[in-house]
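Asker: Multiple structures are listed underneath, in structure tokens.
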Structure I
């Protein structure tokens, strides 16, 4: 029997920045799995369709390959990666998901400007008109040639914003100053530096400059306006200290805060055009209903649909998991309202935990009183998204011309894609080899049964 240490060595290799080493580790684990040397959980209805990878920032340092392996071990119904401003994880994740025969999907997240809500905060605190926005169901990290410039622009603009933040924060935190290229870029495998990478770099730089822990405590107490006692408690806690660094130096009111300039973000309609050009699904990113831009679910969905959105993403855990019963009650009410309105509009609902900060759950608690009533809707959304992922390469994805003519209504389309997703895993692709745009939905389902 394989030793636990040997398995752990390969699992560690899955998170290496070297793609060759990740591929080799995955191959070894797949072989051990096939030989019965590694046991995994039985399939369940648990899922996570919103997992950031280390190509943007993952709170546990997970690579696309590791997330696929983790999902296999946990017996998830489906899982999906999402990264800020890049599609770097797509090919690796779908390859790993295929090798492990798990339902896998891929997405992108960015911030976009919505002119119609220019005076209202939406889901990005302190930034009126600016909204986190998503595309789900990408089947390749390589985009059509006409869309390459747009994708490069997302990466470039994100990098410019982060570099600007570092320039401002360096002045404030001096002598703890970081070199963006030497200290931050090295923390991510493809140079896509986020604020969280920058916070990690400042945390490490302070240790380098102030070897004496008491000096480091004094430094952070002064710069972050902490009491000596609080500084002492968190000085060696990377999760808590980096969270405070980000909150007090990079967010609204901090010395590194850069007020949102609409010109530095794509218009949401343009972002949706890019997503559609890649054969993916423009997706609303919903926060918690607390800001004016999200206060009316019906109006919000109507506006997004007019811009091309066809699905919605929700992070459930931040919409019910509170100790204060009044806060929880209010959050759950908003969660129920947005799900009810989404169902009314036949929008598939994608959910997950993000994983883009240390301490976030790896899997939502579907047994909680707040989420249990919606589990079927969550699984339905995952099934629809996976079905899109395996049919889109044939030109038969969720928003394809084929889908537009094959169904009388969105509800009918959702029923088909849900059934297809439930019947399929990547191994099912072999059953669909003779399927093409001339095939009827009935023929596809018959081939899968």
Structure II
């Protein structure tokens, strides 16, 4: 009985020993496996290659026509016709609107009547010169007297009309144009009367004196004709100015005249904008003002027009800072299709420190610590701490001027807590980093 109990105790001891041994083996294996996983740090990498890098500065502005003109005539008054409206396209030379020419035409007719009187005065003066050289002075005197009497009648009549209508004009009954007509008629009649009087006076004096004065009268008559011709020419110009044309091709952006309305001097009748080329003004900082120049090509984005950027040319740089401490820059953009409209928002991209064919890495790849600047490269599964020098930094990528070569695998993520020589592996989907 005692032997049986010893046997049972021995069997239990053996079983316990086997169980303990298995458990220890499993723990040792698990520990080894855990130690192996902890020794590897999962990272992300990129292979070093050469590319371009630059600092890019973006400045916003709005488009406006390079060539925009306010079109207005020199004649005020009633508008007879308007041929275009806002949004219409006009060619250079197209008639935009016309003014009523009735008043000017009437004034021209009065001047033409004065011209006939002036021409008659010349003939009378020429007769005076001829008579001063002849023997029939008595006949000349009589003819001169008849001419004077006729001119006096015309003058008296013109003066009466002038005086009577002056009262009407002062009381607002007749227009200024109508009053101008009576004034011109009165002036012409007065000229004719004075010429006739001169002619009469000359013929009644001594022949030598008469000849000199007759010649003076002729010269005066000719000058009077030239004066009237100048008036007629002025009226013709005014009539021509009543037709207002567009000086440039473009779109009508403002129209403040209506057919039959009175043209107001306070408003611009038409505004024409040539949008075949637009400009965008931006204000740049002192960081780039000395790195740009007139004629330089700039990339301009207009999101509302196209996903592709437009090529703009710097046409103007203000060397003096504005009140905000920035510098105004004007950029011109060809716009033959007219898709860029005035007022559209855009962004101009200015490049600085641009370099090609250089090594660059994401900016977070580079670690600066304890007065050292370095990266980690993957060398046969080990993280190797590598000192580098840097150049252009655009906030996204940074130029590496020394320390890296093409083809190297540099750690871009997970490098912050690496130690030199630490085992690493490239993280794959689902792997712990």
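We did not get these values from a lab; they are worked out from the coordinates using the rules stated. For clarity, every value in this text was computed on a predicted model and none was experimentally measured. Cβ atoms are built from the backbone, for glycine too; each structure is taken alone.
Asker: Which of I, II yields 0.10 for FRET efficiency 1/(1 + (r/R0)^6) of positions 112 and 232 (r between Cβ atoms, R0 = 30 Å, to 0.05), as computed?
Answerer: I
Asker: Sticking with this structure for a sec: Ranked by distance in nm of label points 7 Å out along Cα→Cβ at positions 56 and 344, which of I, II sits at the highest value? List each step's numbers first, then the result.
Answerer: Values: I: 2.9; II: 2.0.
Once distance in nm of label points 7 Å out along Cα→Cβ at positions 56 and 344 is tallied for I, II, the winner is I.
Asker: If you work out FRET efficiency 1/(1 + (r/R0)^6) of positions 312 and 408 (r between Cβ atoms, R0 = 41 Å, to 0.05) for I, II, which one comes out largest? Walk me through the numbers on the way to the answer.
Answerer: Working: I: 0.95; II: 0.55.
By FRET efficiency 1/(1 + (r/R0)^6) of positions 312 and 408 (r between Cβ atoms, R0 = 41 Å, to 0.05), the leading structure of I, II is I.
Asker: Could you tell me which structure in I, II was used to calculate distance in nm of label points 7 Å out along Cα→Cβ at positions 200 and 320 as 3.1? Before the final figure, lay out each step's value.
Answerer: On the way: I: 3.1; II: 7.1.
The read-out comes from structure I.
Asker: Could you figure out which one of I, II the value 16 for relative contact order in percent (Cα under 8 Å, 6 or more apart) was computed from?
Answerer: Working: I: 16; II: 28.
Derived from I, not from the others.
Asker: Looking at structures I, II, which one was distance in nm of label points 7 Å out along Cα→Cβ at positions 88 and 160 calculated from, given that it came out as 2.0?
Answerer: Derived from the structure labelled I.
Asker: Work out which structure the value 314 belongs to, where volume of the Cα convex hull per residue in Å³ was derived from one of I, II.
Answerer: The read-out comes from structure II.
Asker: For structures I, II, calculate mean count of other Cβ atoms within 10 Å over residues 48-55 and state which one comes out highest.
Answerer: I
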